[in-house]
Each structure stands twice: as structure tokens, then as C-alpha cells.
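Participant: Dropping the structures in below, format is C-alpha cells.
Bear in mind that the values in this text are calculations on the coordinates, not laboratory data. If you're wondering where the values come from, they're calculated on a predicted model, not measured in any experiment. Cβ atoms are built from the backbone, for glycine too; each structure is taken alone.
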Structure 1
Amino acid sequence: MELSTATKTRARELGWDDELITRIEASPLKDRVFANLAMMRITPDRVGAFLDMCERNPDRFQNVTFNFIRTKSERGVKAVPGPNGLGTPQINIGSYGQVPDRWPYENDTPLGAHPDFNNYGPGSYTIYEKAEVWAEGVDELYEQAILDRWIPATDLPWNEGLKELPEDLERATCQLATIYSSHGLAEQKIISKWFEDISYGFHDVKLFLGTQVYDAGHKVEALRKRALANGGGLGQAPLGTLYRGWYGALKFSEMITALDVVYKSYELTLFEAAEDFAKTDLDAQLFGLMAQDSRRHLEYGKRHLLWYLQHKERGEGYAKFFLNRAEAALSNELRHSPEEREALVLLFAGGREKASDGVERLRQLREKQLRDYIALLDDVGLDRLPQINVGLARICEDPLVV
């Protein structure tokens, strides 16, 4: 075998002398092997050691090529840790941070890598369009989720934070815990359903969604523990029409609009109001931690909706359709599933004796939920108030209306 002129030129630049080149040409290996070793800038002594090994075991190494060095991936990239360590934003640099508008590979090729099309098997992905999943700064939201993580078993004051409550207030608290535990379980399942569809190139989105699945899981855990920790027990299951807006979504963007925009806006406003209805220190802390998570989920939903509106052809028309369906599902749940509203009336009032006060406080909450939701859509350029679901508007006037 005679080395090509190009390989010899690169070899001599690396200090491979004529004696070493003669040994190489006398070996049973192909030019491509040594061209690749030269591309890796292997020193003469290491090349000589490799030849010694090949000469001792000629059959073992005859199929070695080192072709992996020929990847088109960018080299010489050195990520610098940030204030919280080497986070995802710190490694999204150069070509490794450039996510194309359409992902070109159907297999598990990671962003920044390049597949060997001679050894290529397509996967089960169906989402290749960036506009369908992306949100600006989703890598930062993922890092924030990691920093904000909390553990229900140890980060809540189960021994000191609970006190004995009147039975109606304890049952109302546990009823609220039952409902939002159920919502968390559905949230967990529906997001997990979409993982397989999202192309590997959008791994930052998949990482963030993984944290939301985890957040939903410990919401389920924490709320079930609260229902069983103070003598109340689990209450009645919610109606569940809310979930039809999630499970009925035919596009990922519709599901995220329903879950992380419409529902999360209402959930966050409720959780942030816990100081007005929480009856124990533990309840206040629990709803505060869940609000922290919900705020991050809502931020992803908002950023994704903005990206979708800006980059998806006919995105505004589609988004309005998504909002119509999601608002209808939420409105049906709030109006036809009385367990949540009745529990909130008791908690706001502080007992059955002042139930009328609780109804007014609930009306104020519903009004604030709607205002916060409208303001959120205003921020992304959607004037939603003229098209808002009639049911959501009606419960701002009478929160007990069916």
C-alpha cells in the first residue's frame, strides 16, 4: 500500500519520518486509516506503537478505519461555566447552539452531530418544524427548573406546619388537594405522550418538558400527602372535561396552548392567592412552591406561543382556534364541576357560617384569573377579550353559575 500524496504531506508536517512512513506502507492497513490518524494529529511515537500492535495482531485491526474523525462537527469549542456551573446555555455556542427551522434528520442524531447515511435508521419522530415546539430561552428555563427543584417529603414542615382544623375547612383543603393532584397526574401523562414525537434536534425543549413532568409528579405526591396528613382524606374526583382539551389536541402547539397557557394562567393565579385561603403554614408553603413551578411552565407556554405566532405560517389563525377549544374545556370544568368552587368558598370564608363572603372572594378570584389571562395574551400580541369564552366571562359575575 502506498500512502497518498495528501496523507504523506500531512504526516511529514506532524514529524512522521521516512522510516515510519515506510513501515506504514508495508503494513496491511489502508491509506484511509493513516489519513485519519494524521487528521487527529497523532504523534510519531503513538503511530509507531499502533503499528507494533497491528503487526502483533494483524487480523484484529484490519477492519479498523477511525472514520469517526471525519465528522463535519465543529471542533475547538470550549464552553465556559457560568455563575451556576456549566449550564445548558453555556454549551449552546457556535454551531452547537444553532437550531434549524426544520430538523433534517429522522434518526437520533443530536444537535451538532452528523449522521453516517451509510449506517442510518429512521426513528419514530413526527415533529421536525421548530415553530411547533420552540421557545426563546428554553435552555434557561430548564436550568431554572433544576435550580428550583424541591422535595415534598423534606422541604415542607409536615411536623410543625400543620394544625387541627374544623372539619369543614380540613375537608375543603383536602378537596382542593384532590382536584389539583388529579390535574397534575393528567398533566404528567399528556406531556409524556409527546416526547417520542419531538425530534432529537430540539433536545432543549425535551429537557425542559422533562422537568415539567417531574414537577407535575411531585405536585401529585405533595397534594396526596397533604390530603392524608391531617385527618381529612381524599375528596371527590373532578369532572375531567378540562383534560379533553389536552388529550384532544392534534398538534403539540395546541396541547401546550391548552395546558401551559390557558390552564396554567388560571392555576398560577389561584396558587398565588393561597395566602387568602390557606389555613396552615404548610398549606401556604405548598401552594407557594407549586406556584413557583407553574410560573415557569406558564413562561414556556407564553414564549412558545409568541414564537409560534412569529414563525408559523397562518400561526395567528391556528392559535385562535387552539384558544377557543382550550377555553371551552376550562370553562366547562369550572362551571360544571362544583367541587373546586365550593371548597374555595369555604376556605375564603373561613367556614360555612360566612359562605356569602366566600362567594364574593371567589368572584374576585375568577375576575383576577381572567384579567391575568387576558394580560398574558396581550403581551404576545393577541387581543383576546373580544373573543373570550362566554362561560369564563360569566363566572366573573357569578362564580356559582352553571
Structure 2
Amino acid sequence: MIIGIVGKANVGKSTFFKAATLAEVEIANYPFATIKPNSGVGYVKINDPAKDFGKVSNPKNGFILKEFRFVPIQMIDVAGLVPGAHEGKGMGNQFLDDLRQADVLIHVIDVSGSTNEKGEPIQPGSRNPAEDVKFLEVELDMWYLGILKKGWEKFARTVIQEKMEIHLALGKQLSGLKVTENMIEDTIKELKLNKEKPHSWTEEELKNLAVALRKKTKPMIIACNKIDVPVAEKNLLRLKEEFPDRLFVGCSAESELALREAAKVGLIEYIPGEENFKIIDDEKLNEKQKKALEFIKTNILAKYGATGVQSVLDTAVFDLLKYIAIFPGGVSKLEDSEGRCLPDCFLMPPDTTALDFAFKLHTDFGKKFICAKDVRTKMTVGKEYKLKHMDVVEIVAGK
């Protein structure tokens, strides 16, 4: 699973990415500071399942902070898009292609309206952030449509002449966008397209198909950055009223980055996503640092309950993608051969079965699957049993 960070230039995408990953990336106040996509590891936050057994997890990947476990996720930050990106403007085709591998998108916008359409700084409140919401969706939709329409007439004729199933043929053509054959079949039914005569589909019908497939393969959450700027809060409320079907989360990537870096060097204790932090040694902080932390505490954490960055990540994975966290463990023993308690965590797609999980752990476990056991309830389940978020599961396989 890969999370893509998208948006126009200079809205704080790279700051958001660095706050989430603490990766070394260039952060600059001008368009196209990012050219090549940055790749890094972020983390989603869950409760430590070992607590239910009176223990503390020892993750092989990720980490534990108090009662929380942070599970790694792959993230990419692509360069800022400009209007006309799908036509190649601003190196748009290259940047869009970088997004092919993403399963979910975080669209970072400047909710304070202090960045124009080209990504240049302007007076806060000068631009309506609703325009940025619309612009990016248009670029993504037109990108999908362009790929769909490429050689469409010849493709449609071939489908008819060779008596191919349209959803199977399209599935191969669009597989690079993570479009599946079942997804296409369902969408054709939803849009009531004539699957026997794809050559008769109108421009509007092709566009509707492209939009529907984009929404299914690249679900999006909108991170409303720069929420600390005075005009931002009103803009966020207006966005939620104007786009009731979109998912908006107010955030301050700059504040999150400051807190994480301060925690990294031991100046404060901070758990991402929480509403407070603790200063470890007041004497180690200079006046500038004290003022910055006080500003964050008063204007971000006290007001909004968190910086919003962790919430965006968690929402993208658990609410949009509906992934579930599953832990391999034993009914009689939670530790591995090295004594680590629940060392592994797997983020699995919805409707994952016990057999799916067995194959995820090892091909042999799947092929020789006998049963699975819910470690909490000690209940034995079969291969078709659908796992739940935070399940701890023992797979029993033959020799």
C-alpha cells in the first residue's frame, strides 16, 4: 500500500511529507522545489494490542510510544501540479505518472488562500481554496480520460471483432492505474453503459467512466494545511459546506514538523496525534523555541486537539481504504523465537479472510492451511472467516 501526497506547488506538501516521515527533503517557498518524487516511510497509529494481554509489543518495524503502536506505511511526495498538468504543463505528465502506484491520495491545499494557482505566495485570504479542490480533481480525471481514450476507436473495434469481454480488455489496458476487471464491470453496470457496443460510447460516457474509476482507484482525503493562519478556519468551514461529499481535515504541517523534530532531539515528549506535549528540560530551550512551542500549544493543539497530520494518515488508511491491522501470534505464546512480543503487524485490505492472511505470512501456510485461531477468544475459525481490525491470529498449517 502506497500513499501519494499531491497538490499544487508551495502549499506545504513537502513539509507535510517531512513531518510524517522525518525524511530529509527540500522545503522551499517557491514552485517546483520538488522535482523528483520523494519516497519515505510514514506511520499509522493504533493501540498496542499487547496491552490486552498485559504486555508491551516489540515491533520489528515501527515503534511503540506509551500505549500506542505506530505501523509503517510507504509514502511518496510528487512535485506540485499546475493547471493543465494532464496536457504536460509544468512537467505534469511526469508527475501524474509518479502517482500511478498510489493506492490513496492526500491532497494538500493551502486553506489560508495564500498561494495562487501557479504556487506563488500571495496575501492570505486572496485565493479561494475551493478552486484548488476543483483544479486537482479535474487534472486527475482528465489524466485518466486521456489514458482511457488513447487509441480508443481501434481498441473498441478490436473488442467487438474478437468478441472480447470489454471489462477484461479494459482491465489489461488500465491495470497500471490499479484498475481491476471487477471494478470496470461494476462501473459499467453503474453507469448503464452498453458493454456490447463500446464503440458507441460518447465522449461524456467515457469521461464518466474515467471519473468513476479514478475515484475508486485513487480515493482522496484533503489535508487543509496552514490552519494556523487566521483566515483559514473560516475557509475550512466554507469548504465543508460547499463540498459535503469530500473529506477535509484541518492541519498544520509546520507545527507537526516542529514537534516531531523537538521530540527527536529530546527537548519534549510528544506522541503524534495527541493534544499536548511535555517539555523535558525547560533550560535546554532558547526563547525562540519556547515561543514557537507556546504558539503551537495555544493556537493549534488547544484549538483543534492535534496538528491534524496524524489524523490525515490514519483516516486515509483506515477510513478511506478501510484497511485493517492484523497481528500473527500464538494462543499459547505471543513471542517469537527472539523473545519479541507481537513483532509483526500487517495492514490488510477489507474482507481479508483467514486464508488470505495465511498466504500473506507464507505461501506454504496458505497451501497447507488447516484452521486459524483467534488468540483473544481462543476460537477456531475456518479459511473463509473474515478478519477484523486489531485481530491477533494464529495460523495452523499441516506439515
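Participant: Using FRET efficiency 1/(1 + (r/R0)^6) of positions 325 and 349 (r between Cβ atoms, R0 = 25 Å, to 0.05) for the comparison, can you identify which of 1, 2 gives the largest number?
Facilitator: Between 1, 2, the highest calculated value is found for 2.
Participant: Moving on. When distance in nm of label points 7 Å out along Cα→Cβ at positions 5 and 357 is compared over structures 1, 2, which one is greatest?
Facilitator: Greatest value across 1, 2: structure 1.
Participant: For mean count of other Cβ atoms within 10 Å over residues 69-76, the calculated result is 20.8, so let me know which of 1, 2 that is.
Facilitator: Clearly, the read-out refers to 2.
Participant: Work out the source of 23.5, 79 here, i.e. which of 1, 2 gives that when Rg and Dmax of the Cα atoms in Å is computed.
Facilitator: Traced to structure 2.
Participant: Kindly point out which one of 1, 2 the value -9500 was derived from, the read-out being helix-only ellipticity at 222 nm (-39500 (n - 2.57) for each DSSP H run of 4 or more, over all residues; to 500).
Facilitator: 2
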